[in-house]
Structure formats: structure tokens, C-alpha cells
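These notes open a run of structures that come right after.
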Structure 1
Amino acid sequence: MSSTSFQELSCYLLPGHTQTPADAITEARQAEALGLGRVWLSERFDVKDAGVICSAALTATKSIKVATAGTNLHTRHPLTLAAMCSSLHYISDGRFELGLARGSAIRDQLMGLEHVSNRKMVEGIDILRKLWRGEKIVGYDGPMGNLPYLSSGDWLDADIPIYFVGFGPKSMAFAGQHFDGVHLHTFIGPDGIKRARQSIEEGAERAGRNPGKLRICSVLATLLEPTREDYLKKLVARMATYMQAPGYAELLVAVNDWDSSVLQEFRSHPVVASMPGGIDSVATLEQLEQIEKLIPSEWLSAAAVGTREQCAARLLEEFEHGADEVCIHASTPAEFAPILDAYQLLKDE
């Protein structure tokens, strides 16, 4: 176990796609040994089930917090989701935290689910919090469905923080009104983080809440002296895939105040328009070389890339821009570990 604590830093478990979910156990242990405060899991409907992976990470560690970033409110029955979270809370002595995202409208349609509205989100988290406090839900009929009677047991007293996973201006104000914190997305630049904090604080103040109690976690793609191939696959391909996504990309451009015409030109380019799937899944290195030229360097600079000292400096800059926590993305603990010594030296200056 590291004698140095980096409670303000966190990382993803199983960043991106994986076919070896057991790696989450090793990564959680490594993150804890490095002194990080938290690990996050982005759920996928293949081998990254939130309940399973978070349970494995929590039982393999002793002190580090484990959170979802995110799962969805509507892909499980409210009682099932409440039970999953309270089980993780009690099995770990309170180290589990829940991050909720709205989800993809296209995926909702394919799964036969209604998209999550603000009202549904508010009522859903209210139901979860009541069940975790040992309260009963009786005769509910609303956005969360028809719920005649729900009870997880009147002995429960689980205080589980809930994070909103998103980044749109309206969503940030909404999160400030109802959530315990916000987990932002990758590639939000300095001005975007500042605007997000302002929106969150304004939302909290309107709701009569203390803005200082809401925790903001920025997500920083971090590549330590990457090879050319790693740079293309882990940074360019990730950004390009986000730029493919309808709605998501428009929000990313808006929050960063980027030129929206660049996005239109990117999507209409033959190499992108002919892509048979997500760029990070199907593009060849040759195609990524072409795609890189379509993305402004300013957009890709919303990341930490380079030497240990350069990456460490970028981590510290995130706090100057308004983050309370920085989640290291696109690298495993073993890959970014050398950055932490340089980070500590900069902190001590």
C-alpha cells in the first residue's frame, strides 16, 4: 500500500472495451496500492455488469471507493437497482457510490425502453433513497412505472451518494438541484469545466442546497509517452467516436464552445461517413491517420499526453479549472503509475 494518498485522483476500471473482466480485480487493487481515492466503472451490456464488477472490485480491496460512471436508472426494476446498491454498500462498509447516466436514446429504442426524463430521474432517485432508508413505496404510479408496494426492509440505513454522469449546461444545473456530485465526460476543456461548475452551483443555490457539498469529477484521458499506435487508438479514435454520436457530440461542442462546422465537416468526410460502426471499434490505423487530420488539435488537447511531468501538470490544471476530483481515463493503473511521483513533486512545490 502506498504511503502517499491521492484521494483527489481516481481512474476507470476496464477503460473502454474488454473481453477480460477479471482485469478489474487487478486494476482495483493496483489503484488502491497507488493511494487513489476511487475507481469508476462504466457499465456495458456484455461483460461489464455493474453489480458483478463493482462487487469484485470492492471485495478485492479494503479502503478504496468504487462507483459506477455510469449505469442507468431504467434498465433494472427500481427494487432490483436499490437492492444491488444496498448490497454493495453493506458488503463494503459503505464504499460503494452510484453514478447514473440518462443512457442512449437509440439503445433505449432498441431495448424497448422509454428514455429517462428529468421527472423520471428525480422520482427514481427519490425512490432509491427512500428504500435505502428503510421506507416503503406504496401505491406509486408514475414515470417509474406502476409500483403497488416496494420494501427493502425497514432496518436499512444506507447513505449512498448519487452522482449525475453528464455534461450539458441544463443537465449540470439539474444535477446541482438533485444529486450529490457530477461525473463529467472526457474531452471537456478548461472553459467547459468552469462553465459546468457555474451551472452546478447555480442549480444548487436555486434548490436551497449548499453548492460546496457537491463534488465535481472531471475525466482526463491520460497517455504517458504513448506510441503512435496508442495515440491513434486511445485518443484520436475515442474522440472520433464521440464525434460520430448524434446529440452527444453536439453537447460536447457546445460545452467547450467549439466550432460546430468542424463537426459537420467531420461527419460528411468519406472516411467517416463510410465507417460501418464505432470508429474506436472498427477503424484501421490507416483510417485513423486520415481521421486525425479532421480533428482540431485544440479538441485533442483536452487530455494529458506526454512525459510524466507534462501529464502531472495537466492533472493539476484540472483542479485550477474547478474540478474537485480528476478521473484518469484511457490508461490502467500500471500504465499511469509513473505519473504520480511527478504529480506529488508538483503538489509539494
Structure 2
Amino acid sequence: MIACGDMAEEQMFKGDSKLPQAQPATMVWIEGGEFVMGAVAEDPEALPREKPRHLVEISGFFMDVHEVTNGQFAEFVQSTGYVTVAERQIETEQGVLEPGSMVFEMPKEIFGLRDHGQWWRWKIGANWRHPEGPQSSLEDRRNHPVVHVAYEDAVAYATWRNCRLPTEAEWEYAARSKGQEVRYPWGNESPLNGDVKCNIWDGVFPTVNHAMDGHVGVAPVMTYPPNDIGIWDLGGNVWELCEDWYAPNSYQRFDTTERRDPKGVSESFDPMEPMVPKKVMRGGSFLCNEGYCSSYRVTARMPVAFDTGTSHIGFRCVRDSIGAGAKAVSK
């Protein structure tokens, strides 16, 4: 493993006592190799966008052992003065709107699962500092994944750390513990069986969550066991942004002559919203449920608008080499 940066965990940010403490970002080296990416044709839960399977080759890379936390992101903001998309005013033809973001709220009852507006609310003042809206804060959430980050926010942080976002091929390779034939990051056992494995929606989505995994919303990083190569939180908790543009037929368009470190399609296209550029996100979130969205599977992929962050989207970083400012630590 390596730890990026020399900031001690005990160091407090100067000038803003409301920001959480910083902590070093720790990465693990993942040796490259070949693996078969995508879902098998017979998988009843896999969507067409996860198929067909195709062979890819991955070069070795470092990956964060967990999602970027509030503490780590706060260090970036304190150092650079960066303002996230959710904290900026929105200019429209009707005028300027106050900054905000989408927040999940558990409804008492719903009328079908097609209308997402029954459980998603636009909240003025919701952002990474205020995950549920202006009345909330980061108190006691230093080690929670940062949320309400759009793609450009994640890229800005990664660049500051001399890192980048993973391609979805790299992400799946890591989630499969270097390409193993597994259904979930922890193996093949359903998260509803045996020991607690991840943070998902346990109950009837979106009205009843029994919280058998200990959390109704976002959980601190590294709460559940890592996968076989020592990476945490690759299934559930928060979605993780990837570098690839989204298209539902990315795999059908895959060029076998370019299977080395594939980067996906050259431009985004989602037939549901053809004018909205979208990136790929992976891993599912605390809202995933076996009867609604089992996206904690290693092959699951979801589109997200280029300029959108929500209360269940985060990210982690990768790097091709240790680079400046990193130091070796014991595992």
C-alpha cells in the first residue's frame, strides 16, 4: 500500500473549524492482467448494457482502498478554495437559481416505482458539506464518503492528488479481485445471506429499510470486509464515478483490436436523455435492493449526468505509479 501526501491524520485544517480533519489517502497496487468483462448471457439480473462479455487486458495501477472521504475532500477544498457544482448558482432562461442538489428522502408510501420523484427531492443548500440539506453537517462524518460530487468535482480532486478516475474496465477488474469469476466484490454469496457484506437497502424499497447492515443511509468507509485484494466498499454504500462516457451499447461496440486498457466509447449517448452527456458509475449504493436495483453486482453499470451529484454518488481515485508526494506504508 501507499499513502498519498504527508499530511498527518491529526492535523486540523486552519481557518475553518467546521471542516473535518484530514487523513492520508491510502492506495494499493493492483497487478495487471487479462479478464473477461461483463455479465454472462444467462444472468437474469443483468441488463443488456452489461453484455456481451469481452476479453480485456489491464495494465497495473494503484487504487484507493476506499472511497474518497469527507475528510480527504475537505483538505482539497481548504488547500485550493474549490467550489463544487452543487455550491454554484444555476443560470437558467428564467433567471438564477440558488445552489442545491438531489437528496433521497424515504417516503411513507409510493404509487409504483417508475416515478423517482416520489423519493428524490431537490434541496437548496444541499452539497458535500450539507449532505441532507442546509440543516445537516459533516459532524461525525469525517470518514464517510464524500457525496454530492459531480464528475468535474471528482476530476478536480483527483488532479490535485496527481491521480485520475478509474476506467470502468479498471474498476471491474479491481472489484473482481483481479478478474476473478465472481458475482459480487466479496464472492458469490447473496448480500442477504450469511455475514453482513455491504451497505444496501434491506427491506422494501423505498419505504421500509430494516438496516440489518447497521445503516439506513451512508456508512463510514471500511465498515464492511474488503475483497480479496484489500479494497473496501466496492459494492453498495455510494456509487463510484468512472472516467468512461456512457452508452447502453458500449460492449456491443467494443473493438477487440483495442482491448488493452479500454476507455469506452468516444462520446456519450443515452436514448432516454439523448441531449444529456453522461458518465458511467459503478458499484451501487445504500439504495440498492434485490427487488429494485441489484447494482452491487460487479458487472452493473449506470449512467449519470455529467454535471450531476446526489446524496448517493461518490468516487475513488487511481494512479499509474506512486508519483511525487506518496510514501510506502505497511499493509
Structure 3
Amino acid sequence: MSKSTFAVIGFGHIGKKHAIMVSGNDDSDLVAIIDTDEAKQKKARDTYSGVQVFGSLEDFLTSDVEADVVNICTPNGYHASQAIKALDNRSHVVLEKPMGLTRQECEEVIFKSLQVSKHVFCVKQNRYSPSSKWMKSLMEENKLGRINMVQLSCYWNRDSRYYKAGGWKGTRNLDGGILFTQFSHFIDIMYWLFGDIQNIVAMSTNFNHKGSTEFDDSGLVQFEFVNGGFGSVNYSTAIYGQNFESSIVVVGEKGTLKVSGQYMDKVEYCHIEDYEMPQLPPPNPPNDYGDYKGSAANHHYVIQNVIDVLTGKSQISTNALEGMKVVEMIERIHNKQRQMLH
């Protein structure tokens, strides 16, 4: 069987992670790395001899290097437009979160993928965490009965070590806000488990980042789930010094649970009717970016799913419609917050 070939666009923290996962998989070949930054181009050449390095997506697309899959690991605001270009080139696409910054952008990506019959894989690696898979099994087996209340809390630190002057982080058009950049994985888990939301009430403010971001750093959101029950999201990146926690509390008809820890990866409480808590495997460590940490290092599962789908062994784990739905939910929350401000 021939190996699946991959190109990675964006050789920052997460792009390097993708390159490592692709080059380390026996069933895939890394054939190209694309970045506009010359220092990152040199780093790519030094790290991966034999892999073509390009200074722009256009240079790659007009070259004779062919890739079955293009992994897009660039700033958020570029995701949708670059995905459309890669799809037009007849490559499948792996999109880091978020899929786009508006529902309309995501719809355009989906339209193009259907037009050229290529897959769009959305990176939602937190779905592979043992605690997330465990909660999903509880929902699928209806162990909690009717869901009454869900509370999602995301309290992380992002300060001047993260928001560098002149960078894309903190800008509205390339970053988009902390629900997109920091917490969309947790919004995705909530959607994956409990479905869509309605009747949103939301407010936000900027406690610590007035000089470094074009958007608020903290928010409170309340809503109803379309499937029934109340929900809330409390979130902030104005936490002092280091990440505090990401947690979810689920109050059901037949039980209650809380999953917490910095990355929503530790089962803190479980009391469910006629149910014995299983021993879960340990979670993978978080992605470590030096001055700050991100979500769980589960990207190898994502790359393996891509290969398995392309070889007919598996179904896509997070498709473009789900990626778009999370973007649309965040967009609606932002719209409600803007209405509150005015």
C-alpha cells in the first residue's frame, strides 16, 4: 500500500506538532512544509532533510510536489481561505481549530469540498481524551437519564508571554477571540455530548488585556440545550500566572459528574444510579509551548484517523459540519455579547 502524503502549512508550535506526527507515522510521508517566515523555513529544512520547503501556499500549489492531504496550521483567520485553495488543488484538508471565524466561511469550505469530492478533517483532539470518551459513552447509553444542567468553566492564563507585540494573537481578524483560540475544544466537547444551544444570554468584559487584545478576555454565557436542560459557560484568560482549570459539571436525572483539571481530563466526581466508575487510562500530557500550555497532545490520533479514512478503514472522527457548528455557536455567543454592550 502506498503511503498517504502530507503537506503542512504553518510551521509554528502546532504545525511542528503535525509534522512530527506525520513523519512519525509508518503509513504517511511528509512531502512539504510551507511558511512565510524565513527562520521557520530554515528550521524546517534543518529538521526534515528531503522535505520540500516553500515560502507561500501559492509556491507550493504551483510546484510539482503533490500532497494527498494539506494540514492547515496557520493563524485562525487564514484557515478557511487556505482550505479552499488546497481543496481546489484536489487535496484533502486537515484544519486546525477553528475551522473558520464565521459560519459563512465554513459553509464556503464545505461547498468547495463537496464540489471537488475531498474530505475536510477538523482537529478536535480533546475528543480522544479518556475522560471525554467516557462521558460520550455515558450519554450514548443514557446512564444519566434526562440532562438537567451543564456548567462548563474554562479558566486559563494568557498574558504578555503569549500576546507579543506585532503578532497575530490578540487581533480580531486573525485570532478572533479566546472562545475560538483557547476554548473551542471545550465548546466542541459540550456540543458533542449535549447538542446545540438556544436562547443565549451572554456578557463579556476585558479585565487584563486592554492593551494586548482587540477582544474581551472573560465572559459569562447562559442558554438552553435544544435537547433539553440548562447550560452555562464561564470563561477567562485573565487568570494570574498559570492555567487554573477547565471543568464540566453535568447534573442529570440519575446522576451527577464533574470532570476537571487544567485540561478537563480528571474525573473528580461521579455518582450515578446503579453504576460503578471504571478505571480510565491516563490522559496524554498537554501540549507544552514553553511559556504556556495548551490542550492534550492527542494529534497522533487525528493523523491516524485521516490515514484510516483515506484507506477505507474508518469513518471521519470530526467532519466539517461539526467543525462549522462549533464556529456557529461561538459566533452566536459573540453576537449576544455585542448586543449587551450596546
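Any read-out appearing in this document is the output of simple, stated calculations on the displayed coordinates, not a laboratory observation. All values reported here derive from a predicted model rather than from experimental measurement. Cβ atoms are built from the backbone, for glycine too; each structure is taken alone.
The table for this structure:
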read-out: Which entry (1, 2, 3) yields the derived value -2500 for helix-only ellipticity at 222 nm (-39500 (n - 2.57) for each DSSP H run of 4 or more, over all residues; to 500); value: 2
read-out: Highest-scoring label, criterion being distance in nm of label points 7 Å out along Cα→Cβ at positions 53 and 181, among 1, 2, 3; value: 3
